[in-house]
Structure P
Amino acid sequence: MNSYQLCYNGEFYATDTALFSADNRAFRYGDSLFETIHCNGTQIQFFDEHIERLQLGMTKLQMEIPENFASTIGQNIKSLITKNKSFLGTRIRLSVFRNPGGLYTPNTNQISYIIESSKLESPHYFLNKKGLKIGLFDTYKKASNSLSGFKTGNSLPFILAGLYKNENKWDDCLLLNERQNLVEGISSNLFVVKDRVLFTPSLESGSVNGIMREQIIQIALNLGITVYDDCIIKPEQLKDADEIFLSNAIVGIRWVVAFEERRYFNRSAKILIEELNKKAFPER
């Protein structure tokens with residue numbers, strides 16, 4: 001039996017254990033939410049922010065939040081890291097889904113959860129040495145609505161974007177909303193730098209309310225950098241930018257070297273990731 005474990009509703013199982021039946025609502029309807037969380041040893045990075053976003057999403061989806069949910073999840077994550085001997089960097093995926101019952105209309109709003117872990121090469125954030133080459137995915141648009149800011153089980157736009165990225169031999173690609181405005185990357189928020197001013201698409205554009213997005217905004221403001229976090233950004237504006245970078249909770253910041261024929265620098269990305277490491281790992 002596989003010795004690597006996961007946590008399902010507070011109990012620990014080998015990762016190859018069969019846990020679900022075909023009536024699982026995450027499988028049937030995408031009736032689920034998830035968070036991806038970075039850990040350094042058993043230190044959970046930005047845990048309060050992740051749990052707050054998850055519980056806001058659960059409330060939006062009318063899922064019941066169990067008593068002492070946050071503290072239970074935090075302890076389960078630490079226990080899972082210990083059981084899997086993942087004492088450097090760890091990627092945690094926390095998934096929450098409504099319990100089985102009903103068709104589109106649920107019979108219950110009670111939930112189950114599963115916590116998975118995978119080891120990272122480093123416990124800290126490192127800027128990519130080779131800049132990313134990115135493109136534009138405009139075949140299917142990401143809807144902008146009150147659910148757009150959460151990570152839900154309906155990830156088809158990102159899956160199709162990932163396939164399109166591979167077809168074009170890019171490292172990532174950017175999604176558009178129904179108004180042809182830039183939203184985000186496949187698994188990351190988008191930042192654009194022009195004349196030392198930082199721009200990022202507004203949440204109203206349909207972008208995920210990223211935990212790392214908020215951290216970068218706060219770090220930039222603390223450094224005296226002007227930030228506009230409510231922008232409408234069109235694809236053609238990227239060609240006039242000085243820098244582009246992408247962010248998420250696992251890798252921190254990844255800088256972009258090329259969009260179509262345009263090439264970019266990474267000055268701001270270097271400064272911000274250094275400050276991010278100081279904030280996330282003050283003992284470093």
Structure Q
Amino acid sequence: MPKQKGLLFFNKSSGIRMPAAEVTALIAEAEAAGLDVIRIDGSTDIRSLTRERLDAGQRLFIAAGGDGTINHVVQPLVNTEATLGVLPLGTYNHFARDLGIPLDWRSALEAALTGTTQQIDTARANDRYFVNNLSMGLYPELVARREERGRDYPRWKARLWGMYATFRKYPHVTLTIETEHHQEVVRTHVFMVSNNTYDLSRLGVEAPRTRMTEGRLSVYWLPHIGRFALMRFAGHYLAGRVREAPGFRSFRTMRMRVQSRKTLRVGMDGELFVMPEQIVITIVPQSLLVRVPR
């Protein structure tokens with residue numbers, strides 16, 4: 001058995017710019033608690049490292065970063081006896097918010113070490129798991145344009161550039177979506193599949209998931225609309241009236257197939273991926289153990 005209580009993957013490139021003193025304090029407290037800390041970058045093979053530790057008997061793996069960091073750490077943990085801990089250091093931290101994990105890293109570390117374990121659903125797109133959502137159309141384009149400015153560029157400027165470049169190009173996707181009871185060709189700028197259901201009645205951009213154990217995917221999209229109509233839709237969304245927006249569609253399912261005529265740029269938990277013309281998306285019920293506050 002490994003001597004350490006667990007393994008902590010620390011992503012120094014996450015959305016929050018931590019002062020050097022805070023980084024030093026985080027690593028010191030994690031190591032004092034018996035955690036092995038690995039600073040990750042683009043060359044870190046998280047999957048292989050995790051599997052080695054799993055084979056050695058380790059059962060606690062903590063992702064210190066944003067939702068994208070969590071996505072990478074989760075891949076080898078699904079359907080195992082291992083437990084995921086989260087230190088939310090990203091820009092939005094949707095996953096942590098939905099599970100009630102504190103946004104303060106010290107409180108989150110305490111929860112990861114001493115909290116209770118909750119079993120939740122994940123979702124799978126072909127051979128990759130996700131914990132929040134998968135999106136196509138405008139959002140992946142916005143992320144791509146934002147990230148092309150580089151990590152050293154001020155984040156607020158990168159976001160403004162991403163929004164400008166995306167709405168100038170205004171990309172759409174044409175998809176054939178198929179479930180057991182439904183088949184339709186969709187031409188859209190906004191297409192999303194979420195792991196469990198968002199509460200779209202909440203005001204603002206923090207639409208939460210109140211449950212992570214529904215055992216269902218939720219699918220959302222808009223018809224092909226102009227820029228001004230999209231802005232009106234955004235107003236409905238921010239006001240918590242998205243279901244009143246003209247043309248808004250949604251349904252729930254356990255499994256679906258998405259078909260395109262070309263490879264697809266996909267946003268998955270805030271990370272960009274290029275996926276093949278056909279994507280099979282399924283819910284994976286009760287497949288991930290997560291440490292949450294007592």
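Taking distance in nm of label points 7 Å out along Cα→Cβ at positions 99 and 195 as the criterion, which structure among P, Q has the greatest value?
Working: P: 5.8; Q: 0.9.
If we compare distance in nm of label points 7 Å out along Cα→Cβ at positions 99 and 195 over P, Q, the biggest value is for P.
Ranked by relative contact order in percent (Cα under 8 Å, 6 or more apart), which of P, Q sits at the highest value? Don't skip to the answer; put the middle values down first.
Working: P: 17; Q: 21.
Result for relative contact order in percent (Cα under 8 Å, 6 or more apart) over P, Q: largest is Q.
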#### Entry: Source structure (of P, Q) for distance in nm of label points 7 Å out along Cα→Cβ at positions 11 and 243, computed value 3.2
Q
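Could you figure out which one of P, Q the value 44, 35, 30 for Cα extents along the principal axes in Å, for residues 123-266 alone was computed from?
Values: P: 37, 35, 33; Q: 44, 35, 30.
The read-out comes from structure Q.
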### Task
Given a value of 2.9 for distance in nm of label points 7 Å out along Cα→Cβ at positions 67 and 187, point me to the structure among P, Q it was derived from.
Q
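Which one of P, Q has FRET efficiency 1/(1 + (r/R0)^6) of positions 43 and 251 (r between Cβ atoms, R0 = 30 Å, to 0.05), as calculated from the coordinates, equal to 0.15?
Working: P: 0.95; Q: 0.15.
Only one of P, Q returns 0.15 for FRET efficiency 1/(1 + (r/R0)^6) of positions 43 and 251 (r between Cβ atoms, R0 = 30 Å, to 0.05), namely Q.
Where does the value 17.6 come from, among P, Q, when mean count of other Cβ atoms within 10 Å over residues 211-218 is the thing being computed? The partial results should precede the final answer.
Values: P: 21.1; Q: 17.6.
Value 17.6 for mean count of other Cβ atoms within 10 Å over residues 211-218 corresponds to Q out of P, Q.
Readers should treat all values here as calculations from the given coordinates under stated rules, not as data from a laboratory. Note that the structure is a prediction, hence the values are computed from the model and not measured. Cβ atoms are built from the backbone, for glycine too; each structure is taken alone.
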